[in-house]
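There are structures below to look over.
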Structure P
């Protein structure tokens with residue numbers, strides 16, 4: 001990657017998504033006349049929109065810095081065999097799920113607290129179908145492009161290049177959806193922190209983003225599928241909440 005001042009400045013984009021998501025829910029609540037928590041079910045639609053904006057922003061700023069998205073993410077063919085890539089991807093996805101269960105136990109005394117279903121709240125079925133495609137396709141490139149490409153790849157200090165991007169990577173999830181409750185926000189933060197740290201360490205050492213992109217897409221595809229199911233089957237979401 002071109003090691004110039006403009007490229008290094010890409011690291012200042014790291015707080016971007018946290019700020020944007022916070023503003024979206026605050027402004028959205030004000031416009032609709034509802035509480036911030038009441039519009040939380042639209043988080044996946046907001047995420048897809050912000051993902052597209054994030055990708056475009058990275059592409060434009062990378063070009064201005066004399067590089068491109070592919071170089072920023074060290075995307076090259078043949079770094080790992082297909083088998084190794086699949087195994088690493090599945091391992092990372094399992095770590096991501098384990099972090100959520102652990103956070104639930106730490107914060108709520110349950111591996112699957114009731115609030116864990118917030119991300120699966122139903123929305124209009126056409127939006128859920130659309131999001132089943134858009135969310136998994138855009139999340140990896142937006143989030144990993146930002147926190148790994150612009151963060152890990154553009155911060156020189158080996159410790160800061162892991163700690164700082166991993167922190168902001170996990171922090172954004174405190175606002176997707178935004179709920180002004182300290183315990184809930186801590187739960188969301190530590191749900192993702194183990195995985196974001198591992199993502200950053202792996203990317204710094206291997207410069208091999210493909211397993212990360214695949215595992216990330218798998219996690220968000222499963223989430224988008226849950227949203228589609230609860231949206232398509234009336235009453236299912238409430239039944240799940242009662243069971244927990």
Structure Q
């Protein structure tokens with residue numbers, strides 16, 4: 001496990017009350033960073049995790065909001081920067097599959113206009129909104145951004161082709177934003193595959209999932225902590241890495 005002295009650094013993490021987002025918060029806080037936790041205002045886990053982390057002595061604060069709402073994003077990022085006095089890191093983790101079970105690629109009725117609008121607004125435009133709001137602070141601090149994409153965006157299969165398309169867009173935007181934010185700010189992404197403990201309600205066929213995992217060289221699903229380790233490296237280290245998407249798929253499944 002890598003470590004770094006992040007005292008004086010401030011991170012803003014979206015979708016921070018569970019899964020990969022929470023694991024990232026814990027890694028950053030354990031290494032001395034102050035962390036702004038974002039999640040939906042109605043999610044009871046946000047307050048619970050803030051209380052737990054503060055009890056452990058970490059400098060964290062909640063900034064609830066919906067990344068699909070521009071006014072929410074502007075308000076929560078501004079509030080976090082004002083509260084902590086700066087922003088060094090942004091982790092665009094908030095996303096949704098928008099479905100409780102995978103949707104076949106030919107089920108166009110299920111993937112209707114409303115479904116498209118919801119997933120694009122949260123998964124694709126949401127990270128843009130957060131980056132746009134945080135950009136002046138990140139450039140001033142010489143910070144870093146990590147987007148949480150998915151192997152779905154690389155045609156590994158997904159909960160829906162709509163979800164996959166939003167993650168493919170985020171992978172492309174990571175490259176674009178590296179140019180937009182450089183040289184002051186590095187922008188990278190990770191592309192997780194199977195996440196054990198994501199906290200999402202989308203359920204895949206257990207037998208099919210087990211078969212996929214059995215074909216991986218590492219023979220296990222990735223845990224939030226696995227993904228958080230790489231995000232931590234891309235934020236606190238990797239000084240000459242930008243515009244890249246690191247595929248985290250346990251070695252692949254062939």
Task: relative contact order in percent (Cα under 8 Å, 6 or more apart) derived as 33 - corresponding label from P, Q - done: P
Task: Structure with the greatest value (metric distance in nm of label points 7 Å out along Cα→Cβ at positions 169 and 225, set P, Q) - done: Q
Task: Computed 22.1 for mean count of other Cβ atoms within 10 Å over residues 137-144 - originating structure among P, Q - done: P
Open item on the list: Matching task: 59 is the computed value of volume of the Cα convex hull per residue in Å³, for residues 9-56 alone. Pick the structure from P, Q.
Closed with: Q
Task: Which of P, Q leads on Cα Rg over 2.2 N^0.38 Å, largest value - done: P
Open item on the list: So if we calculate FRET efficiency 1/(1 + (r/R0)^6) of positions 49 and 89 (r between Cβ atoms, R0 = 30 Å, to 0.05) for every structure here (P, Q), which label has the highest result?
Closed with: Q
Open item on the list: Quick check on the output: -13000 is helix-only ellipticity at 222 nm (-39500 (n - 2.57) for each DSSP H run of 4 or more, over all residues; to 500), derived from one of P, Q. Which one produced it?
Closed with: Q
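Every read-out reported here was derived from the displayed coordinates using simple, explicitly stated rules and does not represent laboratory data. Only a predicted model underlies this, so the values are computations on that prediction, with no experimental measurement involved. Cβ atoms are built from the backbone, for glycine too; each structure is taken alone.
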